[in-house]
Structure I
Amino acid sequence: MIVLGSTSKYRAELLSRLHLPFTTTKPVCDESPLPNEAPNLLASRLAQTKAESLKALYPNGIIISSDQVAALGDSVLGKPGTSANACEQLRTMRGLSVVFYTALCVLDCASGQTLNSMDITVVTLRDLSDEEIERYVVLEQPLDCAGSFMVEKLGISLFDHVESKDPTALIGLPLIKLCQSLRSLGVVIP
């Protein structure tokens with residue numbers, strides 16, 4: 001049984017692309033960063049903790065969990081929650097590069113094998129005007145997305161360029177690494 005340790009509709013949509021049956025379960029995890037924790041280490045720790053929190057519920061399952069942390073320099077960018085916060089976050093990022101650390105943990109509960117990986121995506125935003133930012137936030141309402149944009153939708157119009165090995169990582173689940181991990185565990189992917 002494959003379990004997606006997430007209630008993210010974005011991650012579920014990505015995993016469904018693989019045409020594998022799976023169930024989703026909300027992991028139990030305190031997502032607070034540790035003092036002075038680097039963004040990449042935060043993402044890795046949270047992905048691992050989410051998977052391990054579901055181990056007892058699915059002793060024979062393969063648990064997939066992922067966590068993404070966006071950083072502007074040393075500052076972690078959270079989900080904005082409000083339109084005002086989204087606009088402020090985008091104003092802060094305009095013309096700059098934001099690094100997205102997308103950690104993946106695949107835990108085979110039956111064997112105890114854990115496969116971890118990290119995708120790093122760098123997004124450089126255009127020098128956006130206040131009007132473009134406000135118009136975008138009103139249209140898309142990216143309030144539950146770190147970085148205040150949705151690359152799979154209109155958010156792509158905010159970018160100057162993107163550097164990544166896996167375009168699905170920016171949405172929240174790096175499918176290239178996931179497929180590699182699942183195949184190494186014996187899962188047949190069409």
Structure II
Amino acid sequence: MTKIKLDQRFSPYQMPTTIIGSIVDEKPNFMTCTWVSRLNRTPPTWMASINVKHYTMEGIRKNRIFSINFPSADIIKETDYIGITSGRIYDKSKFFELFYGETKAPMIKDCTINIELSVKDIIELPDHFIVIGTAVNTYIDEKYLTDGKPDVKKMNPVLYFGIEGHPSYWSVGDKLADAFKLGKEYKK
């Protein structure tokens with residue numbers, strides 16, 4: 001097997017497709033974001049990497065709150081559209097039924113999981129802001145639970161595969177194994 005070089009901007013893993021919500025000029029605004037990750041368990045801390053040009057950042061910087069909304073494949077068309085359309089031009093909140101929690105960050109009812117966050121820090125890189133937020137509350141619709149736990153098959157999340165020049169969305173496949181158990185076979 002021969003290894004070949006890839007474009008350095010290639011992301012070697014699939015990322016969750018999310019929708020970031022903020023209040024900009026007193027109105028809810030949303031953008032699609034795939035560079036999102038949990039950073040810490042306690043306190044629950046998340047990060048979103050957002051291009052410096054995005055209108056949504058104006059609201060995050062000013063109000064110091066935002067939401068991370070996890071869409072299902074059922075709303076992939078709307079999710080993609082709001083990622084390629086600027087809130088400076090179009091009111092993207094009209095696509096969704098909204099709700100607000102403790103922070104008053106706008107959240108999308110049609111999404112499977114919603115997290116409202118307060119901004120802990122913003123790190124400026126050459127072309128992106130790394131927004132670090134502490135989760136204030138996390139919400140899920142009961143229909144996405146099985147035995148009281150989130151069910152990935154029911155949620156049908158959207159994964160983003162970032163091949164430079166050919167990005168694509170994917171859905172989740174089959175469960176392979178229980179994490180932190182399968183490898184214990186080597187300990188025997």
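Where a number appears in this text, it was derived from the coordinates with a stated rule and is not lab data. All of these numbers come straight from a predicted model, not from anything done at the bench. Cβ atoms are built from the backbone, for glycine too; each structure is taken alone.
Some notes on this structure:
- Given -8500 for helix-only ellipticity at 222 nm (-39500 (n - 2.57) for each DSSP H run of 4 or more, over all residues; to 500), calculated: source structure among I, II: I
- Value 20, 17, 10, calculated as semi-axes √(5λ) of the Cα gyration tensor in Å, for residues 19-90 alone, assigned to which of I, II: II
- When Cα Rg over 2.2 N^0.38 Å is worked out for each of I, II, structure II gives the greatest result.
- Source structure (of I, II) for distance in nm of label points 7 Å out along Cα→Cβ at positions 3 and 99, computed value 3.3: I
- Answer label among I, II for the case where volume of the Cα convex hull per residue in Å³, for residues 83-170 alone, calculated from the coordinates, equals 154: II
- Each of the structures I, II was assessed by FRET efficiency 1/(1 + (r/R0)^6) of positions 27 and 139 (r between Cβ atoms, R0 = 25 Å, to 0.05); the largest value belongs to II.
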